[in-house]
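The next part holds the structures, each set out as structure tokens.
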Structure I
Amino acid sequence: MENQMASMKTVWVVGDNMISPLGETTTANYQNVRAGKSGITKTELTDSPFYASTIANLQATSTNTRFENLVLQAAQPIVKQTTLPPDKTLFILSTTKGNIELLKNDPNHPRLALHTTASHVTQQLGLKNSLVVSNACISGVLALITAKRFLQNGEYDHALVVGADVLSPFIISGFQCLQAMSSEPCKPFDKDRSGINLGEGAGALLLTTEPESFQTGRKIKLTGFGLSNDANHISGPSRTGEELASAIAQAFMQAKLTAKQVDIISGHGTATLFNDEMEAKALTLAGLNQIPLTGLKGYFGHTLGAAGVIETIMAMQGMLQNETVDTKGYTAHGVSVPLNITQGVRSQSQKRILKTASGFGGCNAALILEQE
């Protein structure tokens, strides 16, 4: 197994872009995060107003839904700046709900199915091969892991991963039924946290095993990952954190790292009572409770299938700028174990990022990125 791992190709990040209420480029989003701005506002998408992060100027067109246009807006700048051979490029769409908004007026619409949506978008991007990853709130991180495996196995040379979701009354009502939504802006890991704010957004990452084909001044690679399942409850996470800790341990083993070699953690941090507590316990079990931990959902809300991609992009920006940003909404410690939660913007040299994610059904994912 060790010889097999050693012979696998290295997977590099050579492009990114993202769309959210905070901006239409990676740079604009990061600048607004750095400035402490949030896209979360009181929203009236349903009869009962709630706090969410929505993209006001995102509209459907004659050929595309709001969701499809969001995916294209995130992906097209990358495609236009590069030459991606269709036969050697895989397009991966990460989403939890896709075109679910079509259900209201046409329950038989062909693009309600996620794979048909992915094919529709892939054609408009001038690409050929598509794949959908939809596994609750780990979808974005799992899509990056899936891309890494395809590229390492030599099935493709490049992968364009796009995570996206938009909000609809259907989605809102589901989370309201679970009593998971907060009546105020969310507060990850805080003692007064009361639930999530949902968000709209899209992130795109271009991965390759041939970095010399792209003009980029950075060298960031995906080095290790881990996956696990709580087998605990359909919507509630593990109470011990052991399973997420197991996924983190797998990622460390694959990347040949120890906990002390991680510089920053981009946490899941949904601001629900149980998820934040579970994540805190998992990080402690993994020996990471002294490593700086950032939660970004106070800026973007929980963007579901986009969250893992968006938050990875923002973590990479922090690594490139050698700084950590504020965990917006966090003011007073609210989990049962000590954590080193980032507050304010602070200088910090970074070489390695750990990204974690957890979701309904007990799924957990961990991914490590390294800068050379």
Structure II
Amino acid sequence: MTMPNRINTALRASIATKEHAAQSLAAPFANASARLIATLQNGGQVLSCGNGGSSGDAQHLASELVNRFESNRMALPAVALSTDSSVLTAIANDSAYTQVFARQVEALGRPGDCLVAFSTSGNSENVLQAIRTARARGMWTLAMTGKDGGQLAGLLGAADIELRVPETSTARIQEVHLVIIHALCSDVDAAFAENPIPPHSVASFSGRILHDRELLRQACNYRRPLVFTNGVFDVLHRGHVQYLAEARAEGACLVVAVNSDASVRRLGKGADRPINPEDDRMAVLAALQSVDFVTTFDEDTPLQLIEKLQPDVLIKGGDWPVERIVGAREVQAHGGRVLSIPFRHERSTTALLQKIRNSRP
């Protein structure tokens, strides 16, 4: 009996799968590449995980990012979560094998970082747990899957991206995953060869103030999860600073929308409000390390702006119940979160101004 020519069969099947994937993955790959590059340019890191052959893929990606792919560039931060046997066995022994990646994500992940999760079936429980933890940490997930996406596909949020290989064979799926890894790393090499210095290191305060909503949308597009908050911010105090720092910790980018002067007057806060004109209020906010972008709105509410930016996290202060926050329904409709952050330091701009008025001779 003649042995089948397995290499011929495998190569032809691989070619067919790759041709199909080239069509279906073109758009999501472009989005994933841009998001990954933006994450690294903004000081974020990549954590990768997977089991079996997918573990090898996770390590392959991390090694190419830390070192380089085909072009010389700066080293980039990436960690494969399947390489440290002491950490893996400690977590598996003391907790559960399903937590071996999630526990590391909890320890290493930061808001704005990227988790690259490999699972051909989409049903690896330890990978699913890692994705849940990544979301809780304010990270975004780039999922490498196949088949029907499994449970993983239903777990992803609006800020996440799935590259699903249109194939049922594990071998064919992993072959395409390798091509994706190389293509991503090629894009990263090119991006950092052209712009080796991360943009955030040379950003000016004035560059954080954007009045044009379309420009703001484009600037935020690849900085997810995107956090949005709004307010008057007339006389900035300790409570504001703490609140904004906590808001920024919920994602990779914080946009603060400021009521215009006309909008403040319509709120009825007093004939002399705002004390500081909108340009001054925006400049002070833009100087805070926790704030990425500042914009303004002239409407009575920021709803139109929220609909334009589609933030992943909408935040207001603790005196606002979630159900009363403008834009809550719209953000939740596309899978986002709405939070009411308790005030850590009770301060009131109105009370401060009244104290100043009362102190006048």
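Table for the structure above
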| read-out | value |
| --- | --- |
| P(r) over Cα pairs in 20 Å bins from 0, in percent from the coordinates reads 27, 50, 20, 3, 0, 0; which among I, II | II |
| Value 23.9, calculated as mean count of other Cβ atoms within 10 Å over residues 110-117, assigned to which of I, II | II |
| Per relative contact order in percent (Cα under 8 Å, 6 or more apart), the highest-valued of structures I, II | I |
| For 2.0 (distance in nm of label points 7 Å out along Cα→Cβ at positions 22 and 54, calculated) the corresponding structure among I, II | I |
| Structure (I, II) behind the derived value -14000 of helix-only ellipticity at 222 nm (-39500 (n - 2.57) for each DSSP H run of 4 or more, over all residues; to 500) | II |
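No lab work stands behind these numbers, since they all come straight from the coordinates. Remember, it's a predicted structure, so these values are computed and weren't measured experimentally. Cβ atoms are built from the backbone, for glycine too; each structure is taken alone.
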